[in-house]
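Chemist: Listed after this line are the structures, all set down as structure tokens.
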Structure 1
Amino acid sequence: MKRRKFVAALGVGAGALAVGACNQAADSCGDGTNQGTANNSAIADKKQIYNWKLVTSWPKNLPGLGEAPERLAKIVKDMSDGRINIRVYGAGEIVPALEVFDAVSNGVSEIGHSGAYYWKGKIPAAQFFTAIPFGLTAQEINGWLHHGGGLELWRELYDDFGLIPMAGGNTGVQMAGWFNKEINSLEDMKGLKMRIPGLGGEVLKKIGGVPVTLPGGELFTALQTGTIDATEWVGPYNDLAFGLYKAAKYYYYPGWHEPGAMLEFIFNKEKFNALPADLQAILTHACRAVNQDMLDIYTAKNNDALVTLVEQHNVQLRKLPDDVLMELRKVSDEVALKVSETSPLTKRIYDSVMKFKNSVLDYHAISEQAYLNARTL
């Protein structure tokens with residue numbers, strides 16, 4: 001009896017030792033195949049440190065736009081326990097502001113932060129992922145991207161360039177911009193040299209204006225010296241930081257051209273896919289957090305900045321005339337439709353975003369819009 005109990009105990013002990021050794025070696029030991037090498041690699045990955053670069057289209061630490069990449073770097077470092085260290089470079093430190101796309105595509109940097117409409121010369125459809133004049137608001141574009149099929153189309157669009165895009169922040173409805181003269185009619189828009197990228201620039205061109213694409217760091221000097229007559233940038237929070245009130249006194253609204261300007265984080269696909277799954281998840285969810293946080297910041301900061309501009313710096317706040325807005329809306333529809341005809345994929349993207357817009361339009365008329373109207377009765 002004692003001998004049988006001893007042998008049984010020995011068997012259990014040996015089995016436990018075998019399981020322990022098996023777990024320690026990260027070996028499956030179940031189906032006769034040795035998984036130790038793969039699992040050991042996973043363990044090794046958890047010890048590997050990744051030092052990545054992030055290039056941006058903004059001056060380093062610019063309020064709002066420039067803070068978003070820094071916030072991403074901090075979140076990722078904290079969540080990964082230091083396994084991914086992201087060093088952020090402002091515009092011009094490694095590559096010029098408008099060459100972020102190529103830098104990440106070519107592997108010069110692992111991550112970029114910019115606006116998709118800057119790549120319209122390379123990919124016309126990219127403009128739809130920043131802003132469509134009179135199109136989706138920030139809330140709506142987030143809905144389309146994450147629950148309406150937009151993100152899948154965006155990734156398909158960038159796939160041939162070896163890039164993975166993710167939503168990288170939204171400024172909300174922007175201002176129409178800074179002008180050195182009053183806008184009283186459509187005639188005042190003709191011949192106007194204005195910094196305005198993306199589809200908004202194409203609309204301005206069609207009504208007789210002259211669109212100019214410049215990075216943010218060049219706007220003040222261009223406006224002050226008369227190289228341009230007007231510029232849109234973002235909104236009061238950023239515009240105050242740039243000192244644009246010193247270069248022009250008329251500040252117009254609403255931002256018809258960018259009703260919800262979506263920014264982007266772009267990842268080098270090869271580098272991203274080489275990461276362990278948990279680090280990929282950390283980067284993905286960190287982008288979602290930063291995306292929402294940027295909108296929160298602009299919502300909190302814009303009004304105070306606007307009060308400062310008007311009350312302390314005597315900025316003339318003006319609304320664009322209704323007839324100008326009506327013509328801009330008409331031309332905007334024509335421009336977006338024309339861009340949609342450049343390729344089958346572009347048409348699919350256009351159809352998707354327009355379908356989503358129409359699907360939320362009626363509901364927002366009796367929810368968001370109706371409530372805002374009621375609040376001001």
Structure 2
Amino acid sequence: MKTTNTLIAALLAAFAATAETIVDVTGKGVQKIPVEINVDNQAFARSLGRNLELSGLFAVGRQGAIKVTGGSGALRAEGRGKALPSSAAFTDDKSARMAARRFSDAMCQAFGGQKGFASDKVLFLNRGRAQAKGSAIPAELCECYPDGGDVRQLTSDGKMVIFQRWSGVGDKLMYISDKGGTTQIWQMDAATGQRSVMWSFKGTPTGIAVSPDGSKVAAILSFQGNPELYSISIAKGTWTRLTNTPYDVEGQPTWSPDGTHVAFVRGVNSQQIWVVDVATGKERRLTSRGRKNVDPDWGPDGRIAYVAGSTISVMDPATGDGGARVVAEPANWEHPSWSRNGRHLTASRDKALFLIDTLDGGDKPRQMFRANGNWVSPCWSRRAAQAGGAR
């Protein structure tokens with residue numbers, strides 16, 4: 001297994017070598033704002049250019065309706081009758097990249113009227129191979145930014161990790177692991193590396209999702225027999241059972257933006273997406289086309305992204321998959337996760353992570369970075385980075 005330093009070095013080198021190739025893939029029919037960047041610090045300029053391109057709003061070139069000038073402590077984007085100043089200071093390449101991500105987010109909002117996502121981290125796994133037939137597959141937690149830079153490996157346990165999820169509170173996250181000898185739900189502070197067991201249940205937890213307000217966890221638990229969907233209060237540790245299907249199986253929970261409903265997958269031979277009202281327990285089936293509708297993620301604008309067969313589709317839960325739209329053509333897609341702008345997804349396929357523009361006529365899927373590994377299960381943070389420092 002690679003060490004953390006080796007992993008980071010390989011990924012950063014790969015990012016630097018392929019950034020120009022990756023960003024030069026665009027769709028047709030979407031008008032983009034031309035931007036010219038004249039900033040002395042090359043790390044800032046490269047990072048800003050890449051993140052502006054990834055937003056789907058801008059095209060970076062030698063001439064632009066918007067010009068970015070200045071340097072550390074005195075940056076300015078001006079054009080189209082607007083001016084966006086920034087006093088962001090940076091002293092090395094890493095802080096320059098972070099300042100560029102924040103400035104990209106500010107430019108998206110100011111000039112494009114769209115929330116930026118450059119400062120929002122992506123949590124993912126580097127999955128290994130089972131050590132013996134029938135044994136759990138080990139994986140290590142990692143994080144990076146959507147531009148594929150500043151990768152960090154968070155664990156080096158050689159143990160199973162599944163369903164890593166941001167908690168919505170600071171840099172805290174939750175995940176399921178057998179690190180302690182049995183399968184448990186853990187919490188971690190990604191900034192400090194501190195972690196502890198949240199809950200241990202009889203049986204095996206197989207899926208979790210943290211509510212948007214960070215107060216509850218939807219979890220698939222089997223301590224009462226069959227795997228069922230539960231809601232757990234984080235503050236009290238009390239639980240409420242939401243499903244009761246002794247002859248079926250639930251999995252892959254995801255919360256609605258207002259925290260009142262949970263969507264999940266039900267079935268073995270035919271996997272379909274359902275939704276349950278947390279307060280009343282009333283259920284409704286959302287999908288009926290095909291036999292594989294999995295990996296739902298409920299986005300900030302109310303739409304659900306999911307894997308339908310071999311495509312990634314997006315549906316309005318009010319109408320179900322009758323009006324679903326394909327946003328990524330057939331491939332080995334897994335685990336789509338929304339950004340907070342409600343336009344972009346990250347997903348994995350063929351041991352790599354991709355950004356997906358769901359806008360009709362938007363950019364084609366772009367690979368986040370290129371390096372050896374089995375990169376899977378991305379989960380995108382949906383809160384803005386704090387202005388006080390890098391996350």
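Please treat every number below as a calculation from the coordinates, not as lab data. In this text the structure is predicted, and so the values were computed from the model without any measurement. Cβ atoms are built from the backbone, for glycine too; each structure is taken alone.
Chemist: -15000 is what came out when helix-only ellipticity at 222 nm (-39500 (n - 2.57) for each DSSP H run of 4 or more, over all residues; to 500) was calculated for one structure; which of 1, 2 is it?
Modeler: For helix-only ellipticity at 222 nm (-39500 (n - 2.57) for each DSSP H run of 4 or more, over all residues; to 500), the value -15000 is produced by structure 1.
Chemist: Assuming 20.9 is mean count of other Cβ atoms within 10 Å over residues 68-75 as calculated from a single structure, say which of 1, 2 it is.
Modeler: The read-out comes from structure 1.
Chemist: Let me ask you something else. State the single structure among 1, 2 that was used to calculate mean count of other Cβ atoms within 10 Å over residues 188-195, giving 15.0.
Modeler: For mean count of other Cβ atoms within 10 Å over residues 188-195, the value 15.0 is produced by structure 2.
Chemist: Compute relative contact order in percent (Cα under 8 Å, 6 or more apart) for each of 1, 2 and report the one that scores greatest.
Modeler: That would be structure 1.
Chemist: Of the structures 1, 2, report the one carrying the highest value of distance in nm of label points 7 Å out along Cα→Cβ at positions 220 and 260.
Modeler: Top value of distance in nm of label points 7 Å out along Cα→Cβ at positions 220 and 260, among 1, 2, belongs to structure 1.
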